[in-house]
1. For structures I, II, which has the highest computed value of distance in nm of label points 7 Å out along Cα→Cβ at positions 156 and 180?
2. Which structure, out of I, II, was Kirkwood radius over Cα pairs in Å, for residues 44-83 alone calculated from, if the result is 10.5?
3. Thinking only about FRET efficiency 1/(1 + (r/R0)^6) of positions 196 and 300 (r between Cβ atoms, R0 = 30 Å, to 0.05), which of I, II has the largest value?
4. A value of 4.6 was derived for distance in nm of label points 7 Å out along Cα→Cβ at positions 52 and 260; which structure in I, II was it taken from?
5. Distance in nm of label points 7 Å out along Cα→Cβ at positions 36 and 60 was computed and gave 3.8; which structure, I, II, did it come from?
6. When relative contact order in percent (Cα under 8 Å, 6 or more apart) is computed for each of I, II, which one produces 22?
7. A value of -8500 was derived for helix-only ellipticity at 222 nm (-39500 (n - 2.57) for each DSSP H run of 4 or more, over all residues; to 500); which structure in I, II was it taken from?
Structure I
Amino acid sequence: MLGIEQIASYLPPLRISNFDRKAEFEIDDNFIDAKIGFRAVSRMEADDTTSTLCEKAYARLEEKVAIDRNALQAVIVVTQNPDANIPHVSAILHGRLGLPEQCACFDISLGCSGYVHGLSIALSFMAANGMSRGLLFTADPYSRIIDPDDKNTALLFGDGATVTLLSDAPMFAPGQFGFGTIGQDSAELRVRDDALYMNGRAIFNFAARHIPKDIKRVLAANSREISDIDSFVFHQGSRYIVETIANALGVPKTKVSFGAAEYGNTVSSSVPMILETEMQANDTNLILVSGFGVGLSWASTVLKRTQVKS
């Protein structure tokens, strides 16, 4: 059985306070705390890149678990903001980490739904090729494409990275997945004129309409009920989106995490950053994860504990 053995995250230390920008954007404390939910957003340092953020996440992983780099067989990076068009970020990481030649490396171009998509792709790829140890990275430093004067994006997105150790000795393993795309509406969240454009109302309506239905389908596919799930980890698009989805499903607030208040929406890293904490509780045996956004796309699954945390 392949699954998630461990997760590590990296958040840059720099923060931009949204409270300091209230007058500039004509917003109040309630808008920050109750609507977007982000009190501050993280920003990478001037000399950082997508690959260096990933490296820093990997350093955190090695602090948590012993890794034989020569035993790694796959490195997969989820990003839509690579260092450059060529080469792929996973190849850059392969060189910097000194990994073996017999190691598959490729990137996946997905945003907010990317981590859950990436889990399915990476685990399927590893299983099909007899692999037992791999790394799944996420990093999407949106600060590179955000207009700092755009209220719709500047207050929301933070920089960060995660890495997930995938192995045949997992702490959690996924069940059946659910996926979807509303490509006809993909222009509601896109880069135009080298800057990120987002129609916030359209993105909210997309999430409120499609994600609760998808979660119900995924629960049914895994023969589970809402009451069976110990923790729900939704993409941290905003506090209001997270709470709207939870309310539509009738999920108790105690089972839904909103942990991104001090760093923002980290795109593909959003779900694993929360999951890193949630999977450490020994009384948490079933976790539903759901990512949604750019595309407009979504992906969800149920993670089941396979071993007690040491």
Structure II
Amino acid sequence: MIETARSDPSLSALVEEFFRNSFTTDNPLITEAIRRMLAAGGKRIRPRIALLCAEANGALPQAHLELAAYLELIHVATLIHDDVVDNAVIRRGVNATAVDYGNRISVLAGDYLFAWIFKNVTARYAHPIPNILSATLAQICDGEVLQLRSLGNLDLQLGAYVEIVMKKTASLFAAAAECGAILGSASACRRKALRDFGLYYGIAFQMKDDLLDVTANAQMLGKPACNDLRERKVTIPLLLALKHADAPFRATVERFYAGDGDATVSALVTGIDTFGGIEGTRSEIARYADRARLSLAPVQESRAKAQLQHLAAALLEE
């Protein structure tokens, strides 16, 4: 996905420096595979949100780089598994891990990374941080299963789509924000406010990702365009278009999802635009981004709060 927010240079630099100088595991092959994916880039938004939420409550971000890095590594491990499940070839503009290392090594690398992260988290952080992260990983897996079960379901409802997104994507943003708040010794009110920010931001973030899949090109995405359609996923642009589609477009979508060669990706993208799927998705992104910003009301004004607000506002940028 395209970077949709201007980076906080100081936090981004701190996170990258931590990965360059401090990340290693006990398995050289797995360390190599993970370093390779980290070197390919990424927005590092989850660690940035954690550090900003800590800073918004008076903590020094530099003191919490380790946990911020673990949040990014949880994300990396899910991407490695996703690429195996989806038979992906490209990730962040380079070969997916499974292409260079094979499916078996990739699955084991993802499993090892999860175990390594939680070994360190449980050893170094007090309750409730390990519980939050373990519950989040369970939600991510649950969301992925729900998404797999929804493949090709052209009757998928918006509420079911949002449930999938909340679990597989937004839950980790929410956990990052809540853990950051805890590291900053936030009050219960502020902790909930920041978790809500992460949740709503994460929903809007995934909707933006789904939108870019049908509006951006492969170079901008770092992976093939329209990949969700080719994988027969029912994401929000298609879901909203189908609510207003005429019979011919519905029939085209049904043929495509049934594997009929006469129906093309370009025809689906044209129909999604014609029947309001793109504009409708933009409206939903704006709605959840607004909810994210409003969630920050209990948080005291600060540079960190302004950066969080900017992250949400940037989701509306093209």
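Any read-out appearing in this document is the output of simple, stated calculations on the displayed coordinates, not a laboratory observation. From a predicted model like this one, the values you see are computed outputs, not experimental measurements. Cβ atoms are built from the backbone, for glycine too; each structure is taken alone.
1. Working: I: 1.9; II: 2.8.
For this comparison of distance in nm of label points 7 Å out along Cα→Cβ at positions 156 and 180, the top structure is II.
2. Values: I: 11.7; II: 10.5.
Only structure II yields this read-out.
3. On the way: I: 0.75; II: 1.00.
When FRET efficiency 1/(1 + (r/R0)^6) of positions 196 and 300 (r between Cβ atoms, R0 = 30 Å, to 0.05) is computed for each of I, II, structure II gives the biggest number.
4. Structure of origin is II.
5. Computing distance in nm of label points 7 Å out along Cα→Cβ at positions 36 and 60 on every structure in I, II gives 3.8 only for II.
6. Numbers: I: 27; II: 22.
Label of the source structure: II.
7. This value belongs to structure I.
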